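Colleague: Some structures are shown below for you to check.
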Structure P
Amino acid sequence: MFSGIIEAVGNITEIEDRSGDKRISVHAGKLDLSDLRVGHSIAVNGVCLSVVELDHNGFVADVSGETLSCTTFNDIAVGTKVNLEKSLRLSDRLNGHLVSGHVDGVGAIRERAADARSEKFVIETPKELLKYICKKGSVCIDGVSLTVNETDATSFTVNIIPHTLQETTFTDFRTGTKVNIEVDIIARYLESLCNSLS
């Protein structure tokens, strides 16, 4: 589990195609790797990946075909900046919201505009995901825990404060940028429960 509070921005240094899936190498930027071991989990742009190799500069992870099919990793390239977060300990303070790292789908930035000192982003979202996203609810975009401002029939809006803009890949987002979306885990479980009772 993760909190959606980004610890560092890294970048993809190598991509290796492996019989239908991929192995990626990530330079971890300022992320402290001293307590990581092979097998530990790291959220990379909101995608929970297991470390398969590790050194003092970064790590290597495998990306399955399933993950490629429902995330932006299918189009990722060497040099791409990525948001990084190590998995939570049970004793950690939960500053964002509970994030599983299991991405539900891909959206795209439709608009970006200044809003006082913040930046407002409108995110075009697949219709099947919008039913889980509500005003003032939580959503995770490329690993960043955010509060939803508004929703409409095709999108939702979020505001990014200056600190978050500076410390995440949101600073580089432009119209058309594709993003990983993870809806609130509670909404998913509630739907499953209600469906089982009907």
Structure Q
Amino acid sequence: MNLNSRLFDSIRVKSKTPEVAPPQAPPCAHAGCAKPGDFRAPMGRNHEGMFFCFCAVHVKEYNASYNYFDGMSDAEVAKYQKEAIVGHRPTWAMGVKKQAGAAFVDPMGMFGGRAPTREAEKPRRSYAAQRGLKTLGLDERADKATIRARYKELVKQFHPDANGGDRAHEDRLREIIRAYKELKTAGLA
């Protein structure tokens, strides 16, 4: 079969589907207007998903005077705005259904509370971590936030830019940075 034949060029196929006329727009919903209502405008509160069809002139008039909150008190508007923050889904306050007199004990400290510990108990630290804490001038019980804050404070204090370009404290700055890296490697910072 030769697809470049002149016979293939003369074949015309007629469509069997009838031509569909474009849909007619409903008439304008404004009283006395005969123009087509090409533009949709919301019907208002309690009629969500329903629309008026207006012509261009009347949709502008309708939109200029439209107020979704018309007829609502200030308290109702404030309640609507508060519910809109969570997408109008119900929410509940945490811990509302506590039993009277029952105290919750969190022995493992999983829910933000600290686990009960003995005062004399010290966390076990590696030698490098102890050396890093000593370099930063911190106690062995220092937590991540304290270590980071102390590191920032010392870097700001000993950095040459903070000392007008004086490089006398450069060795101390290197020690502080090395100590912080050791603490970071140990998972403490």
Structure R
Amino acid sequence: MHHIHRTKAIVLKNISTREVDSQLILFTKEFGKVIAIAQGTRKLNSKMRQSLQDFSLINVALISGRSIWRIVNVSFSNNFFNDIKNNNLKQVIIKVLSLIERFVVDEREEHELFDFLENAINFAFDNQENFDKNLNSAFEIFLTAKALDILGYFSDKDFSEYFKIDLSIELLKKISNQSEIYQKNIIKEINRSIRDSHL
């Protein structure tokens, strides 16, 4: 009998496959990045259809196969793509999630990174009316640098001081108010971290 694994997950990508199935790239709290098949989810009467849209936060039940996982049940929490109306803020989160898709190692526990991203997305939803161009930029810098740091790629000790402070509008304003040269140097360090990873 197959063991059912339950975990929180973010749907990074939903790809149509065969006539009525979907192949999903999930970032899960318990198993890192997994590729899973959901059978019959493209049928109009599928109970899982709406829960597995791109960028949904879900609770999912999975069975591990030889080469791929299979989704047996799912419950929907929210979908930030629908919930966040600030389009520029939404694009920042999408960029960071595509970075996660590249950098997260398949099938490895990622509690810290998952909790950080879930909290950051909820923070963005709760405060979206406060975000302007400058705060969007500061949010992108913070999310990207912190995610890379958790994954072991980011090494700037000065900026790492920000990681000790709880995410808030005040923190983003503090980052935003740093000089343009300082912000460019942080972006340069982020790009270096990405380049040196060879991913």
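Each value in this text was obtained by applying a stated rule to the coordinates, not by laboratory testing. It should be emphasised that the depicted structure is a prediction, and the values quoted were computed from it without experimental measurement.
Colleague: Consider the structures P, Q, R: one of them gives -3500 for helix-only ellipticity at 222 nm (-39500 (n - 2.57) for each DSSP H run of 4 or more, over all residues; to 500) as calculated from the coordinates. Say which.
Modeller: Details: P: -3500; Q: -10500; R: -13500.
Going through each structure in turn, the value belongs to P.
Colleague: Something else about it: With relative contact order in percent (Cα under 8 Å, 6 or more apart) derived from the coordinates and found to be 24, which of P, Q, R does the value describe?
Modeller: P
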